[in-house]
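*Asks:* So, here's a batch of structures to check.
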Structure I
Amino acid sequence: MKKILLAIVLVNLQVLAFEYGLTPVKVNESIYCYFGKPEVMNKENNGNMVNSCFVNMGTSWLVIDSGPSYMYAKEALLHVNKIKKMPVKFVINTHIHDDHWLGNGYFASHGATIIGSMLFKKEIHSDETPRMAHRISSEAYANTVPTIPSRFVSKDEDLDIASLHVKLINVDYKAHTNGDLLVYIPKIKTLFVGDLLFNDRLPSLRDGDINGWLKALEMIKTMNTRTLIGGHGDITNKKALDLTYEYLTKLREKVRKALEEEKDISEALESITMKEYEDTALFDVMHKQNVEVAYRMLEWESE
């Protein structure tokens, strides 16, 4: 019995001792972000490869994407509360990829309202184990309970929190996913766009539509923004858009040309190298996958 109790104590101590080593970065007068590494999730970064941001709403923090785990969310709030101690009243999830929302459970357990698109209701099921659970350490994943939003957005909405007005913009067509949500705060001209923007690694078309994604980026370009924050990468000015927009535009052009030349998919994969991006993080992992997804999507244009 003593050995069992000791083992339980040791496990609990390991869980309590786990730290990501997060450091909040001041983006502007109201916003602090944790910027993830340009990597895929693994047991070294433990899912710390995503952006999670805290907005000072005056009497509370608004969280944009809660991160990859309960432990991540807990640590993120701990450090931002050293800047200003406030509760989290609302968390907004920009899309359904689990690196962006598995911290929801921590905030929900402390009374926060979680907001996200209707796609959560349609596609995230309580009996499915998130990929994160298999790819990061058990210590990092400890206490994580997949918690989908309690409030769903199906059209543009306005949200007033203390002194700041927040606009929730529903992308009503498939872009990065089939349920992307933008968060715009007019007073500070700040726009959060989730994984519609990658600026430190190659974007992933895995669940997306290249035409819809570029359409969304064109819309973002027209908005009155001073600060633009994506889901991956720490560039937060208007240049934040450049890598994703230019890469997807060139990729679409090259795939369309391959289709016009009647190349089959294996020939397209071989010829569309886009070597100007080969020094971009995750090029080796993502590029051929992106070519294949774009080819299968765009070949229907010529039917």
Structure II
Amino acid sequence: MDYKKIITRVFNEVKAGENQGEVSGYIPELANMNPEMFGVYLTSLNHLEVGMGDCHEKFSIQSIAKVFSLTLAYRILGEKIWERLGVEPSGTAFNSLVQLETDKGIPRNPFINAGALVICDILISQLKNPKTEFLAFLRETTGNKELSYSEKIATAEKSVGYRNVALCNFIKSFGNIENNPEAVTDFYFHLCSIEMNCEELSKAFLFLANGGKTMHNNQPVVNTSQAKRINAIMQTCGFYDESGEFTFKVGLPGKSGIGGGIIAIHPGKYSIGVWSPRLNEKGNSHRGMKFLELLTTETKLSIF
């Protein structure tokens, strides 16, 4: 498979097409991104690397970081983690409060905001210095010692994060948040502030293509079963209420963020990071979704 040739052709086709959607206006730092930026980077398990466009420009990975927080919490708690949240697609917006009333404070999955807040609460309970230890875990897992929080973005998110504060307090009222909601949301805002470029993102997720083991030192991040389950949740829940569409058109586990980034995994083969800031009405990168759809169509490879 000549991935370089296919990626080049698909990238150029998508870039030449209409750049639809709007850049997220959630916080000024995201709203000020250049809407024309577009980068992709594929890293395979047999050490092939292909990058195109703005693949070395850093961006805020936002909700993509929820995969890492889930991974760490899952590694610590094992299957007990599912006593506090589910694994079902939500069918509602990522920041919806509606289902929490019906489900008595149990979020549908770890990737909607409510679920990610419960994961943050778990990590605060399990770690002595949550922000420091989570960052150390991320650096160890990725082999990238330069990764860090963006205090500027975290502060900006906190200044407008009223709905996340409401979600956290609402879950607390059902007894599914153990710690101070302010500490939980502070950790959550920092989690979402992490910045990477497409190359860093692609390499960071290789462990999920490699049965739970890192590529840089062959160490287990999670066991094979846990890696399978994380990929499964990414497949069914990684794009909020557009997850079915992504599965239908792309056929790979993935996770998006409102910074315009998308990570997609082909277990046993590769990890690919895509970034384009203009989002569709569901909050996912328009060009990113289109690129990945054409890539799996051209390669005739998906998990199905």
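Throughout, read-outs are computed from the coordinates displayed, never taken from laboratory work. Not measured: the values here are computed from a predicted model. Cβ atoms are built from the backbone, for glycine too; each structure is taken alone.
*Asks:* Taking relative contact order in percent (Cα under 8 Å, 6 or more apart) for each of I, II, which is largest?
*Replies:* By relative contact order in percent (Cα under 8 Å, 6 or more apart), the leading structure of I, II is II.
*Asks:* Can I ask one more? Where does the value 112 come from, among I, II, when volume of the Cα convex hull per residue in Å³ is the thing being computed?
*Replies:* Working: I: 148; II: 112.
For volume of the Cα convex hull per residue in Å³, the value 112 is produced by structure II.
*Asks:* Also, quick follow-up: Given a value of 3.5 for distance in nm of label points 7 Å out along Cα→Cβ at positions 134 and 182, calculated from one of I, II, which structure does it belong to? Kindly include the intermediate steps, with their values, before the conclusion.
*Replies:* Values: I: 3.5; II: 1.8.
Clearly, the read-out refers to I.
*Asks:* One of I, II was used to compute mean count of other Cβ atoms within 10 Å over residues 38-45, and the result was 23.8. Which label is that?
*Replies:* Working: I: 15.9; II: 23.8.
Comparing all candidates, it corresponds to II.
*Asks:* So helix-only ellipticity at 222 nm (-39500 (n - 2.57) for each DSSP H run of 4 or more, over all residues; to 500), computed for just one structure, reads -10000; which one of I, II is that? If you can, show how the numbers build up before the last one.
*Replies:* Details: I: -10000; II: -14000.
Answer for the origin of the read-out: I.
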